[in-house]
Structure 1
Amino acid sequence: MSIVRLLARPMIGAIYVIQGAKQFRDPAMIAPAAKEFDDKYGGVVRKATSALPESHESQARIYAGVHMVAGAGLATGTFPRLSATALAATMIPTTLVGHAFWQEEDESARQQQKVHFLKNLSITGGLLLAAVDTEGKPGLTWRTRNAKRGAKRSAASARRQAKLSSRAAKSEVSARTHEATSKARRLLPG
């Protein structure tokens, strides 16, 4: 692992672990945001999955739990790509509900929310980069494609070998048949 990854992952993951633990212990602090998200987008989410609980405190705890687990995973390098993807996904409701600057009437509040919105957008960009970082190793797509090519080459090689073996066996049978026929003709009175 490079020194950049060694430093950057804990730097990104720490806020999620710390805030996630705080929110998990006291879900009431973000339950209003969960309610607002549920009111605006819950119907869409419920159409996609029935796993979203009705209780806003339960939703807040799930959200906080994802932050703690994925933040720790990213910080320690345990499933960093999956962890970064999960964290990036949680940034969508956070940003849409928590920093909807377009709904602010006051110009000062609008500017402040816009800064937070753009900050979250930047963090999401960093998480997306972490989600696709293969650390110089081939990604799953490349490995799958390469395995498929290898399997095709092996199958083609096996077919060629089978054809060669079949031809050799056919030649052997033909030669033995010819030899047996010749022997039989010699032995039969003529």
Structure 2
Amino acid sequence: MRLRTFISIDVEDKELVRKIMQVQRELEKTGTEMKLVEPENIHLTLKFLGEIPIALVNEVKRELSTIEFKPFQIHIKGLGKFPPSGRIRVIWLGVEEGRDEVNRLFLEVEERMKKLGFKPEKRGFTPHITIARVKGPPTSALKDLLKRLKDVDIGFMTVKFIRLKKSTLTSRGPIYETLYEVQARI
């Protein structure tokens, strides 16, 4: 049996999630066909592992357990899109303050997962929180909204955990479950 997995920093602060949902409601109003990320699933992905054998899960946990970091703040600010040019596929919120710390965690996760045979990220790493996946052609209203909200300020959160998550795909969207977490050490 295989599990679809990834390593993340979860956004759990209810006030931040509420502000993100406000932005998502604005996105919906543009008339562009899209799938919004469910409030309980909002996170920053450090590494997508894909479908891995259950036997590998314990090795991933063991490698993650060696990561040490202190709690740090991130500032969730700015609305953007992937790819930067061409047809929009993903809409995301950026990380302003705390980028260096997130990048350091990403590099540590990358290094440890490389030992287990996972390929390094080819596209580079941009700390971001996906909030919508665009399914249809983007409307001019969406493009205008992206310009208008390019500096949207969601707020600050303290990163205290990185988590290994299991993702079960369903017709109603993915269901995430925490398999393991690494807590920041003071």
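Read the figures in this text as sums done on the coordinates, not as results from a lab. Since the model is a prediction, treat every value here as computed from it, not as a measurement. Cβ atoms are built from the backbone, for glycine too; each structure is taken alone.
helix-only ellipticity at 222 nm (-39500 (n - 2.57) for each DSSP H run of 4 or more, over all residues; to 500) computed as -9000: which structure among 1, 2? Could you put the intermediate results ahead of the total?
On the way: 1: -29000; 2: -9000.
Answer by label: 2.
Hey, Kirkwood radius over Cα pairs in Å, for residues 38-85 alone derived from one of 1, 2 reads 12.0; which structure?
Details: 1: 12.0; 2: 14.6.
Among 1, 2, the structure yielding 12.0 for Kirkwood radius over Cα pairs in Å, for residues 38-85 alone is 1.
Which of 1, 2 yields 0.95 for FRET efficiency 1/(1 + (r/R0)^6) of positions 22 and 62 (r between Cβ atoms, R0 = 25 Å, to 0.05), as computed? Could the numbers behind the result be given before it?
Working: 1: 0.95; 2: 0.05.
Answer by label: 1.
With relative contact order in percent (Cα under 8 Å, 6 or more apart) coming out at 19, pick the structure among 1, 2 it was computed from.
Numbers: 1: 19; 2: 34.
So the calculation was done on 1.
Using FRET efficiency 1/(1 + (r/R0)^6) of positions 78 and 110 (r between Cβ atoms, R0 = 35 Å, to 0.05) for the comparison, can you identify which of 1, 2 gives the largest number? Intermediate values should be presented prior to the final figure.
On the way: 1: 0.30; 2: 0.90.
Once FRET efficiency 1/(1 + (r/R0)^6) of positions 78 and 110 (r between Cβ atoms, R0 = 35 Å, to 0.05) is worked out for each structure, 2 has the highest.
Comparing 1, 2, where is distance in nm of label points 7 Å out along Cα→Cβ at positions 6 and 118 highest?
Values: 1: 3.5; 2: 1.2.
Top value of distance in nm of label points 7 Å out along Cα→Cβ at positions 6 and 118 goes to structure 1.
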